[in-house]
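Read through the structures below before going on.
Just so it is clear, none of the values below were taken in a lab; they were calculated from the coordinates. Everything numeric in this text was worked out from a predicted model, so none of it was measured. Cβ atoms are built from the backbone, for glycine too; each structure is taken alone.
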Structure P
Amino acid sequence: MADVHVLIIDDEETFVRSLRFALKAEGMTVRGAHSGEDGLEEARRQRPDIVLLDLRLPGIGGMETLTALRELDGTLPVVMISAHGDTRAAVQAVKLGAVDYLTKPFELDELLHTIAATLDQGRVAEELDYHRRRDVVPVSGLIGDSAAMLTLRGTVDRIATSSASRILLLGESGTGKAVVARAIHTQSPRRSRAFVEVNCAALPEHLIESELFGAEKGAYTGAHQKRTGLVTLADGGTLFLDEIGELPLTMQAKVLHFLENGTYRAVGSGRSATADARVVAATNRDLAEDVRQGRFREDLFYRLNVITIGIPALRDRGEDVVVLATHFAARQAAEEGCRPVELTPAAQDRLRLHRWPGNVRELKNLMERLTILYPGQRIEAEDLPPEIAAAPAVAAATADAGPPALTERLESAERDLVLDALHRASGHKGRAADLLGISRHALKRRLQRLGLS
């Protein structure tokens with residue numbers, strides 16, 4: 001148990017010395033204190049991972065020290081150490097917030113087991129709290145009023161409150177499959193329990209099984225303590241298996257077993273455990289084709305392919321592009337502490353015409369970048385990346401071309417306006433941009449296009 005910091009508070013110096021020696025041999029960092037006052041000072045200074053506290057101490061007693069430790073850090077696990085005959089007092093200490101107690105004399109293995117179990121319970125509690133705190137996306141978080149999104153929201157609403165325990169989300173990369181999965185969870189009766197997300201593509205193949213199902217201490221090289229799996233954390237809640245098409249075939253078989261029976265086995269364990277979790281899987285792959293190619297198990301595919309939801313690509317969502325852009329701009333502005341950027345009609349047109357190969361994720365990244373570069377400014381079409389700014393070129397090439405003389409007159413009028421603004425601003429480009437109502441960057445692009453730079 002490397003990187004574990006233990007504080008022992010006991011007035012028997014020999015006992016503290018022997019424990020320190022034994023626990024250091026296990027890779028732990030150990031501090032000792034011989035009174036409640038010294039122990040509290042050490043806890044304030046070192047912030048240990050766990051405290052071993054004697055019930056009988058000179059000065060501030062064990063109970064008072066326990067209360068003070070709980071006030072210092074309510075999440076700090078404290079294991080009471082009692083002499084033979086102090087069991088009733090030890091039980092009272094547990095009622096006051098101690099996580100466990102040991103009665104002297106005890107075996108080293110008993111102590112090590114107590115420390116490992118206590119720390120693992122703490123890690124599980126922290127992870128559950130983390131996953132619960134992330135559960136904040138209602139169906140209203142599925143932004144957009146296009147026909148595709150209205151249909152999607154209705155589908156999510158119906159499925160979330162149903163008894164469906166296996167749901168498959170299909171969609172291109174960046175369409176928001178994780179947002180849909182979380183919306184299903186927060187609308188469901190399981191919303192008070194954890195939403196646990198697993199990116200199957202991001203986990204190293206040799207760690208996927210232990211990450212999902214847990215592992216016993218010593219189950220593999222580097223397993224220095226028992227590990228709680230994500231399936232355990234999702235018990236009663238929702239397990240989201242993102243990019244399930246990337247799972248190795250060997251793991252597909254174990255996931256199938258869990259889906260069929262609700263049982264699993266931690267790595268290195270001889271006992272099966274159960275978990276009741278709604279499983280939402282997602283992929284951007286063609287799983288039916290992967291089945292034909294032997295890359296995905298047919299039985300797992302049919303087990304998952306009961307309730308299927310297709311997530312629309314951004315290019316198929318019409319006016320949602322501008323609605324989402326405004327949303328992301330406002331959210332990023334709040335983080336940056338500035339006013340949101342404002343998209344001009346010409347810039348909005350470019351967003352509508354762009355094909356968005358990266359979908360919502362690409363749009364989100366764009367609005368974050370624009371907010372950071374041009375906080376609170378108007379965004380012209382020329383301020384957009386070249387691949388987006390040039391979006392109308394294809395449409396323009398197929399449209400009826402206007403009279404050349406008209407195009408020339410418009411360009412001439414634009415040049416006159418820019419030159420007039422520069423003259424009135426005494427050549428200062430920033431003030432000229434303000435007079436024109438555009439950003440300085442947009443003015444720079446216009447000057448280059450008009451041959452005035």
Structure Q
Amino acid sequence: MAELPVTSAGATAATPARFSTRMSRQFTLSFTRERLRSAKFLLFFWFAARFLILATWAFITPATQGDVVYYYQKIQVLFSDGPANTLQEYPTPVIWVLLIPYLIGFGNEHGYVIAFVCMMLALDALFSWSLWHSGGSMGGQAVVFWTLFLAMVGPTAFLRFDLITSVLAGWSIIFLLRRHSAVAGGLTALGASVKLWPALLWPALLPGPARQKFRATAGFLLTGLAMVGLSLLYAGWDRLLSPLTWQQGRGLQIESVWATLPMLARTVNSDNYAVTLSRYQAFEIWGPGVNTLLSASDIFFAGGLAVAVLAYLVWLWRGHGRLIEAVVLVQFVIIVMIVTNKTFSPQYMMWLGGPQAAAFAVLGTRSHHVEEFYVDRSRLNTLSMWILVATFLTLLVYPISYDFLVNDWNVRDSLLRFPATLLLAARNIVVVIVLIDVIRWVWSFLRPRAVKAVRQRRRGVEAPQ
């Protein structure tokens with residue numbers, strides 16, 4: 001779509017008159033322009049939101065630190081078991097990351113938990129600062145979204161290391177925005193060394209001229225090869241590959257989109273369904289139809305990734321890729337993995353936050369005098385609203401009502417299982433809405449008509465009106 005001048009910076013005629021759009025706009029207007037430009041207000045807002053998260057952890061859901069205690073226990077036996085037998089479900093560099101709070105905490109469990117949370121808080125603060133300083137006219141919106149997003153995640157935000165991958169994905173976009181393509185590629189590779197999925201984001205780093213593509217790819221490959229080499233030297237070949245095979249035997253996790261129907265059926269006929277804790281530290285559901293759903297999830301997961309790869313190929317073949325389109329493709333890959341997977345842990349929602357916050361920074365550096373800006377802003381606000389809703393519902397599911405989903409100890413658990421399961425179903429429906437919203441955005445710039453128009457412009461031929 002050609003960049004067309006608009007007559008007024010406040011024009012919103014291109015904004016779709018949908019309920020979700022109106023809601024997101026009303027929410028946006030609750031933060032005045034003065035507040036969004038005030039560093040003092042944003043700092044106060046950030047501290048208040050982080051205090052709320054820490055208070056929730058300390059006084060309402062202290063059990064959410066279970067994963068951090070698990071990290072501590074694994075690092076504690078690292079020196080006797082060796083790296084080849086430690087945290088085999090994660091890439092080898094995760095061991096180095098999780099060693100840091102062990103050293104800072106002087107090998108003490110309580111010290112480890114505190115050091116881990118402080119590390120995540122520092123990472124959060126640094127990312128918030130980078131959004132403010134790189135976001136141009138929308139730096140305030142970027143900080144507000146990120147601050148609200150982690151508040152909606154709740155204590156899980158600082159009690160899992162998925163925050164690292166989310167921030168690295170966001171920073172990759174910011175450095176690409178600032179034309180540091182090699183750094184963006186390197187950060188993406190670092191994200192893949194902590195959680196494997198960021199490797200799928202590399203093609204999104206390739207809009208722009210050939211030199212930018214080369215630098216981004218070089219940064220990605222050199223950093224990735226360095227991490228692989230160090231991992232081999234440290235823990236060996238088998239440990240390098242263990243994360244790829246660790247997940248093969250997993251069942252249907254109760255929070256996954258695919259488990260929605262069995263979980264609802266369990267509320268009315270619990271005798272036919274069983275929820276068990278697997279060796280993967282995840283609660284899985286078993287019963288009628290579950291094996292069929294597992295097979296379907298495998299097919300749709302592979303198919304979803306194939307569609308994502310196809311979208312990348314069409315986008316790169318079309319050329320003239322805009323950075324906001326790269327962000328949308330990043331979100332497409334992430335949400336496809338979340339929706340189609342047979343597993344769905346609460347921390348997966350964090351993956352969406354970093355790139356979504358960075359998208360505001362991308363728009364903040366754009367000209368406000370073209371129609372595309374308002375169309376993209378409308379879509380971004382709507383998508384952000386749905387992501388926040390899905391994230392808040394995830395908080396209500398875990399840790400607030402999670403015990404009622406997995407326990408059968410007394411009558412109270414049984415009575416509250418139904419509303420807890422309805423919350424889970426609502427969350428999964430909203431996550432699917434997020435997927436649909438992202439698909440619509442991707443389709444807007446990759447549909448045949450849009451691709452043809454861009455390619456005609458590249459050849460210097462005026463596109464037909």
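Given that FRET efficiency 1/(1 + (r/R0)^6) of positions 179 and 435 (r between Cβ atoms, R0 = 30 Å, to 0.05), derived from a single structure, equals 0.45, which label among P, Q identifies that structure? Numbers along the way, then the final one.
Values: P: 0.10; Q: 0.45.
Structure of origin is Q.
FRET efficiency 1/(1 + (r/R0)^6) of positions 211 and 339 (r between Cβ atoms, R0 = 35 Å, to 0.05) was computed and gave 0.45; which structure, P, Q, did it come from?
Of the options listed, only Q reproduces it.
If helix-only ellipticity at 222 nm (-39500 (n - 2.57) for each DSSP H run of 4 or more, over all residues; to 500) is calculated from each of P, Q, which structure is the one that comes out at -22500? Walk me through the numbers before you get to the answer.
Numbers: P: -15000; Q: -22500.
So the calculation was done on Q.
Given a value of 23, 58, 19, 1 for P(r) over Cα pairs in 20 Å bins from 0, in percent, calculated from one of P, Q, which structure does it belong to? The partial results should precede the final answer.
Values: P: 19, 35, 29, 14, 3, 0; Q: 23, 58, 19, 1.
For P(r) over Cα pairs in 20 Å bins from 0, in percent, the value 23, 58, 19, 1 is produced by structure Q.
As an exercise: relative contact order in percent (Cα under 8 Å, 6 or more apart), calculated from one structure in P, Q, equals 11. Which structure is it?
Numbers: P: 11; Q: 21.
Source structure for this number: P.
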